[in-house]
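Chemist: These are the structures in question, set out in turn.
Taken together, the values in this text are just the output of simple stated rules run on the coordinates, not laboratory data. From a predicted model like this one, the values you see are computed outputs, not experimental measurements. Cβ atoms are built from the backbone, for glycine too; each structure is taken alone.
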Structure P
Amino acid sequence: MLYQIFETQRSIMEPFSDLAQAAAKLYSNPLNPMAQTPLAQRVSAGYALMHRLGKDYEKPEFGIKTVKVNKIEVAIHERIEIDKPFCELRRFKRFSDDAATLSLLKSQPVVLIVAPLSGHYATLLRDTVKTMLQDHKVYITDWKNARLVPLSDGEFHLDDYVNYVQEFIRHLQSIYGHCHVVSVCQPTVPVLAAVSLMASRGEKTPLTMTMMGGPIDARKSPTSVNNLATNKSFEWFENNVIYRVPPNFPGAGRRVYPGFLQYTGFVAMNPDRHANSHYDYFKDLIKGDDASAEAHRKFYDEYNAVLDMDADYYLETIQTVFQDFKLVNGTWDVKGVDGKVERVRPQDIKGTALMTVEGELDDISGSGQTRAAQDLCTGVPASERKHLEVAGAGHYGIFSGRRWRDMVYPQLVKFITSHAPKAKAKSAVSKGVAVKAAAKTPVKASAKAPAKAVKASAKPQGAVKTKRVTPKA
């Protein structure tokens, strides 16, 4: 019932929000005589703020059209690689007509970024994606709004999340032979489970696994988010935050944790900060500071856009991660697509290097929560494990903004590059030696014995060179 009331209120407010936007433009239009009055700027700013507070925020676009690779502008084509009922595997395909750049793009590692399914859309990682596109082939999990998924598509559980991740990893491995995985916040837990299960079965696992600001062990340095999950019972969450989608959406009747409730929780964590931010936006409009006003709009267009989460997935996450701590206690069993139930054993991971990243001031996943993965993955040699704590960074700072670009990304790209496929590296060395030998042989023959060089050219030199090179490789 609450969901229906909210949607009714939103529908009633929509025309007033549109009217406020029109009034803001009217009072700021230089051709309007009223815009020349002393209070016009303030009136326009007030209406603009009213519009921002009352409008409906839809899913933003990634909007990444180009990136620079070695100072060369490269075009980006965004496309859906795999379309699942609750998620799209989205690829950012890079194009260039520069031969050297194209060759470089083909040789760069492939990375699967697993975005969080915890309220916001995957576009929250836009800066993460754009930065990584400079040095990687990038794919990302783009989770769907549960209220848009028909009931006929079935339920979505935490186990399904784990199975999705495994399927995406296998897909990339089938194309490239290998891949790297980066998980941000919430997905660190299901990603670790996915890779653990693959390792336990003897499947090929990703070359590296990077975990950023996630609740691997939510018992360490608990935040307000952790405290809420532990102080309230499972039944409380089920009875107070779960509602059915109203009839005017494709997912009508589906049990969800509504986005508007999640947004209320986000704002409640720092109400003063958000109030001051909106007041600053009002003052920027009065001063005519368009750059600051646009920065505010961009941030809140992203922050205010939220999605509904399927109830089963949300409740199981609360219980598994924040109440029973099943991952760190070694009691988590996951049901696969074949119906078989398997125990999650991070200690079985051996061929995947591990990097964990935490923000010093993270108020979502406290200090030590992500680093706990280092203690769980005992099968990974110490030399293949790395931890980074980012000084002065909050939760968002480790994957977006200046600290991400200047402090985290250089370490991440170095970590991924240092774990390039060994077979490919050997092949490249052999190829280099062969090219070197091929370059030397004709010169020597032409300088000393032209006739012999002609004779040699009639022979299958590729086979001869292979014989000479192979022992050295």
Structure Q
Amino acid sequence: MREMTVRTRFAPSPTGVLHLGSARTALFCWLYARHHQGTFILRIEDTDRERSTEGNVKAILDGLQWLGLQADEGPIFQTERFGRYKQVIAEWLEEGKAYYCYCSKERVDKLRADQRVRGEKTRYDGKCRDRSDVEEGVQPVVRFRNPLDGVVTIKDQVRGTVVFQNSELDDLIIARSDGTPTYNFTAIIDDFDMKITHVIRGDDHLNNTPRQMNMLTALGAEPPVYAHLPMILGSDGAKLSKRHGAVDIRDYREQGYLPEAILNYLVRLGWSHGDQEIFSIDEMIKHFDIGDVNHSASSFNPEKLLWINQQNIINSPTEYLGQVLMPFLKEIGLDSSSGPTLQDVADGFRERAGTLRQMAQSVRYCYEDFEEIDVKAAKKNLRPVILEPLQAIRGTFTTLPAWKRSAIAKAIEETAVSFGINMGKLGQPIRVAVTGGSVSPPIDVTLVLIGKDKTIARLDSAIEFIKARRLQATD
């Protein structure tokens, strides 16, 4: 293959939002361009005016920006290129590469229905192909004059060699009766004008490819390299839908997923590098090649996505984790200026959070007092037998000159030894007393985050709780 500067394009239609399948396509296009020091182009295919919306355009752009898939060129909108499309259509009509078709929609629908009854592949029968007269009062469509014989051979980077017979391809409509161009036509004009070298897209476009290659030949252009990606299926083997996770990619942002985790998960849907599961962006760029994509369909696994998100949370820089956590704290009404730093909180809780939203809920007790202790945790841990050790550690805490992990851990250990119990027997009641529940980061980390004053105040409340409970038992 001749040397070329790689130019890929992601070309979504704004008739829908950016979901997992389209995000993976965008990622693979972006990675392939980055791997080869090429150019990644964003093109918005918005010629379907009835179904394209500004809201969906915004959803696509927002989703790509959140994922960090920045385009080198674009966004380029097809609706701003209508003049170019009309120019080529006029040239093809003049050169006999296209023709006007006056067949009514009813005739074409009946033609296809009859073909289906006979078990034939549905295709236009070419009635107007050699017609030279003009039918007054009818707004014709424009059809591409597809070759009647021969084959189209696609050397697909994922699926291998795929051959189509021209006799099975019909004369595609390239301009509707109102003059607006159609997808297959505008796509090849854009790919040619934008010098696209590699078209990476879902395999639902595979049947479009021979038609597009024939039109590129009519344009005098060399077709790009094609790579058709396998589908993403739900865990039940059905086509991915909303019930599986085919939702607006921004919904994952709202749920507290990291963009790096989404990319990490998507890159593994059909591609692998040995047994490696967790990839940084730089590692993806370094190792990714479209020829390594598996041609079999992939299954969406929400549990795997959650695990990868947790691994990314664990491995993220502390400062970054604190920044992305802040919006989730604000959403639940927590003022991060009234307690530990976001970096310290994120560092303390990273091992126990599947999502940023979960983390935000877990850290609530670091910033505000809880109204009551979990009943089950209190019953098990705040018993009269632990009253004296709690009173002792409370007193020791008040005398600590520095509220640091090492000093806290030492104080708890020495107090436990003095009462003849192991550290866990004292640490867990302290945890329940200061957090209101039985789960938190290591106790020394937890107490540093809560702070000395709040820790002592909450221990006082727990001590009074135990005293009241003891009195009730003796009544």
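Chemist: Given that percent of Cα pairs over 22 Å apart, for residues 219-338 alone, derived from a single structure, equals 53, which label among P, Q identifies that structure?
Modeler: Values: P: 53; Q: 47.
Derived from P, not from the others.
Chemist: Next question. Here log10 I(q)/I(0) by the Debye sum over Cα atoms at q = 0.06, 0.09, 0.12 Å⁻¹ was calculated and came to -0.44, -0.74, -1.05; which of the structures P, Q was it taken from?
Modeler: Values: P: -0.35, -0.70, -1.12; Q: -0.44, -0.74, -1.05.
Matching structure: Q.
Chemist: For relative contact order in percent (Cα under 8 Å, 6 or more apart), the calculated result is 16, so let me know which of P, Q that is.
Modeler: Working through the options, I get structure P.
Chemist: Work out distance in nm of label points 7 Å out along Cα→Cβ at positions 83 and 315 for each of structures P, Q, then name the structure with the largest result. Numbers along the way, then the final one.
Modeler: Details: P: 3.1; Q: 5.0.
By distance in nm of label points 7 Å out along Cα→Cβ at positions 83 and 315, the leading structure of P, Q is Q.
Chemist: For mean count of other Cβ atoms within 10 Å over residues 35-42, which structure out of P, Q has the highest calculated value? Please list the in-between numbers first.
Modeler: On the way: P: 12.1; Q: 18.5.
That would be structure Q.
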